[in-house]
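K.L.:
I've put the structures underneath this note.
Values quoted throughout were computed directly from the atomic coordinates according to the rules given, and no laboratory measurement underlies them. Because the structure is predicted, anything quoted here is derived from the model rather than measured. Cβ atoms are built from the backbone, for glycine too; each structure is taken alone.
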Structure 1
Amino acid sequence: MFTLKYSSLKELPFIAGFLIKLADEYKVWLLEGEMGAGKTTLVKAVCERLGVKDTVQSPTFALVNEYLTAKGESCYHFDFYRIKDETEAMDMGIEEYFDSDSYCFVEWSAKIPHLLPAKYLKISINLDAQNGRILELSKHG
């Protein structure tokens, strides 16, 4: 496990670049944290580092948003907060997304425990006493 801390949104571009390098070939990222912890904010920063020009926002109602990087590669942002069960994720083809070798940023992955790929980067986001963030990272698979 690896831990990172940041206290200001100004630090996020650096954090995002570091995470991309640290993740290496791990393209599926699970972002864990309470509502308002900063999951979508982190995805936005990572997408900006990947050269995404589109507005990055939470796909709470759409379940998935697709963005194109500066290299023309797709990256997908999932939010499973509102799904009732794993069937909804299966029906949208979640396994094909995970197998696509594109970045897949997944919020609320605890809703799809049996559908997760064998290989992923888990990022747990917690608030510290000064309203900063503590990121705990672990590679699986």
Structure 2
Amino acid sequence: MTNVLIIEKRDQIKQAFLNEKVYTVVSNNKAQALNMVTESEPLVVLLDYSFMQIETVSYIKALRAKCSHCKIIVIGDALRDKEVLNCLIAGAIGYQNLDRLREYASKLIEAINAGEAWITRRLTAKLLEKLCGY
């Protein structure tokens, strides 16, 4: 069973994972979630972009500092490529639109457990372009 920490204000992400074989812990407090990432030792952190909005990038860095092995997936409502790329560069290994999360929840966990990233091929190309300075 995969340990998952869900950081969100609403229960939308939690609801998408109710039928999955995962152990979930939910936090709606940013300071508490930083402590929980150390205490509960999750493999996966599902972070609602709307929880921190423009502070999401710095929050991802703080999460990575507390838990370097955690796989952070940003969940959002149709984020722009620039926002997703900034999250990936900060240390997230994936992004999923909230409206399709329930549909992809099982595959997302399976991919993360297999050591894969969870981003589209188009975003992979944009990330490589950004890293190469194009």
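K.L.:
Output the label of whichever structure in 1, 2 has the greatest value of FRET efficiency 1/(1 + (r/R0)^6) of positions 31 and 119 (r between Cβ atoms, R0 = 30 Å, to 0.05).
P.N.:
Working: 1: 1.00; 2: 0.60.
Result for FRET efficiency 1/(1 + (r/R0)^6) of positions 31 and 119 (r between Cβ atoms, R0 = 30 Å, to 0.05) over 1, 2: largest is 1.
K.L.:
With Cα extents along the principal axes in Å, for residues 7-86 alone coming out at 32, 28, 20, pick the structure among 1, 2 it was computed from.
P.N.:
Working: 1: 35, 32, 24; 2: 32, 28, 20.
Computing Cα extents along the principal axes in Å, for residues 7-86 alone on every structure in 1, 2 gives 32, 28, 20 only for 2.
K.L.:
I would also like to ask the following. Between 1, 2, which one scores greatest on relative contact order in percent (Cα under 8 Å, 6 or more apart)? Provide the component values of the computation, followed by the final result.
P.N.:
Details: 1: 34; 2: 22.
If we compare relative contact order in percent (Cα under 8 Å, 6 or more apart) over 1, 2, the biggest value is for 1.
K.L.:
Then there is this: Check the numbers for mean count of other Cβ atoms within 10 Å over residues 23-30 across 1, 2 and tell me which is largest. Before the final figure, lay out each step's value.
P.N.:
On the way: 1: 18.2; 2: 15.4.
Result for mean count of other Cβ atoms within 10 Å over residues 23-30 over 1, 2: largest is 1.
K.L.:
Separate question: For the read-out helix-only ellipticity at 222 nm (-39500 (n - 2.57) for each DSSP H run of 4 or more, over all residues; to 500), a value of -14000 was computed from one structure; give its label from 1, 2. Working shown, then result.
P.N.:
Numbers: 1: -6500; 2: -14000.
Label of the originating structure: 2.
K.L.:
Between structures 1, 2, where is mean projected area of the Cα convex hull in nm² highest? Could you put the intermediate results ahead of the total?
P.N.:
On the way: 1: 8.0; 2: 7.5.
Largest one: structure 1.
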